[in-house]
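Throughout, read-outs are computed from the coordinates displayed, never taken from laboratory work. This structure is a prediction, so every number in the text was calculated from the model and none was measured. Cβ atoms are built from the backbone, for glycine too; each structure is taken alone.
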Structure 1
């Protein structure tokens, strides 16, 4: 297949470039959204065929393949910027493609506000989870361009940012850029939560100040279990355990027995690229994790409640690192279950208080032929010493 992908403006009186206008008469099959058709139909040859782009991509590409010659596709802005060119590469990876780009919507919004976008970080929540935006906010990117959709609107983005204490940003909302209802508005986040934007919109977030950040959150800054203030992995132990998990190049961390969520939250702050799945069976910890995630601006941790041994683990991404914060007296069974899931070179870290847990961890991982690292013993204030144990699957 051969595709010619043409990026166009949203302007009703937009004039196609000469190079594009000259190639159109020699083609017969065209495609795009209904809005694109209204903008370009005056340029198309008399006996052309138009294929509407709707939601079902596999069916659409079957329609494309029914035609022997090239398909000319019209798209908004720059087709290579989260656009239809990427869709072609996904659904027809062997296709030949020529792209004629226009400015993307984030660029247009920068132009409207005289903003330099040399250092701008682009993310998309259009038909996607919040991950890209969450990660960029945790790293405190100075300027962010955000592609939105009908659910993750500017108002929804502002609400989420306020819920997780990302209050150090100002929002610019661009609406119907280049169209009849073109508008660009600057908001404080509190003002944006009540704004109903035009369906065609995008957002720029500008950091107004840098929030204080340190590797290591003081223990007293976590909400804890009622009447059990010491039920938390202490900061020196937490940071050492994360170091042992070797997360810099990791992809997925499982935190088993998250309790306050201190380990997951510390990992999320230090390694925003990680996908973190946190498991806990005590019902009272569910709200506890939510409160601490909001307090420490760490959205995106997947929370799984219930008995770990009864959980369908195949619903979650495979970990390359596992922190065991609790095992309910079933450590050997837990290690054997993890062994069926963990890939080669995956790591497991356990904080052992009791000698029995230490011995059982060493014995079981040796039986499973794991590589054991030298144990580390840490004592914090007048608390019992903690032995940090690390094993790596061969």
Structure 2
């Protein structure tokens, strides 16, 4: 009897496009949390449902027959709603036909922007710690990653170091405010300093603003769209998933000048072509009422305050949480046996022994820089947060 070959018997050897990329820390920690039945405050997504009216709007869109391909840039009504929001919130007038594109989430938007403008050998500056997709995206485009650290301890931008990193080969700079993972937000003065720094250059800006509606304590989100010198060179990226508690829907937008949008869409039409039709129609209808996103800062600030108050009974040292739905803490004041662990090992220990999962900040640095800081996500039901706090009170 002839033995059937296995599927792997003649598989060619591959040379990886991303040889340094493995399983993400978010996948690892979520799997460990599930295995140990820990409270998962690691990965950044809500454990509560979105507004039922939004789900109903999707159903109505499907029943109305919105189930075939929409226009490549996105449903016109959604692009118009986004343009109106940009004008109302940030004072930026944009053409919904030529300057707004609907994307399959912010991660796709970032990749597409990079593929659209970065040529092999171009340099792209990232400010560490940074979201884990930035560096692989740049490498896939053949670009050169230039890492500039945010100031350790405060996570403020260091403009002298950013200026020193700009060369004739610098194609783009990626910024993120409110910032994941540190939960800091850029100030008006910092945005003005960035505008002045980039003014004499041709450096493009990729502004990751997915947490734009999660800014606390009466502060105002400083979008790149507010600053003419930045808006003229920026891809401004937003996320409906973050704003409306539907991260699994994977829908976002990119706002950029017409010439930049044209290049963006050249790539967009071939890597996703377009985005879920009924969801786009539902989001367009839902955006007619601005209250859900205008009320979001208060919604998350209450959860932040609940979580921070609960952590007061522990030996964690709280870092500021100015925006996002994250809270970073220093572990430097814990008992010797715990504080001497590297951040990654501490998070493993915390998950297994205390029953709460967190993410080490070292995972957001290319060199694994360890400053004894870990990140919790408080985008959870109150009962989830209270359960986690009860367990963390053992520290």
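With distance in nm of label points 7 Å out along Cα→Cβ at positions 48 and 320 derived from the coordinates and found to be 4.7, which of 1, 2 does the value describe? It must be structure 1, since only it matches. For which of the structures 1, 2 does the calculation of Cα Rg over 2.2 N^0.38 Å, for residues 192-287 alone return 1.21? So the calculation was done on 2.
Taking distance in nm of label points 7 Å out along Cα→Cβ at positions 176 and 208 as the criterion, the largest value within structures 1, 2 is that of 1. Looking at mean count of other Cβ atoms within 10 Å over residues 56-63 over structures 1, 2, structure 2 comes out largest. Rg/Rh (Cα atoms, Kirkwood Rh) computed as 0.98: which structure among 1, 2? Going through each structure in turn, the value belongs to 2.
Given a value of 0.85 for FRET efficiency 1/(1 + (r/R0)^6) of positions 312 and 384 (r between Cβ atoms, R0 = 25 Å, to 0.05), calculated from one of 1, 2, which structure does it belong to? Label of the source structure: 2.
For which of the structures 1, 2 does the calculation of relative contact order in percent (Cα under 8 Å, 6 or more apart) return 24? Derived from 2, not from the others. Which one of 1, 2 has FRET efficiency 1/(1 + (r/R0)^6) of positions 64 and 240 (r between Cβ atoms, R0 = 30 Å, to 0.05), as calculated from the coordinates, equal to 0.00? Matching structure: 1. For distance in nm of label points 7 Å out along Cα→Cβ at positions 200 and 328, the highest value in the series 1, 2 is held by structure 1. When helix-only ellipticity at 222 nm (-39500 (n - 2.57) for each DSSP H run of 4 or more, over all residues; to 500) is computed for each of 1, 2, the one that comes out at -8000 is 1.
With Cα Rg over 2.2 N^0.38 Å, for residues 32-223 alone computed per structure, which member of 1, 2 shows the largest figure?
Greatest value across 1, 2: structure 1.
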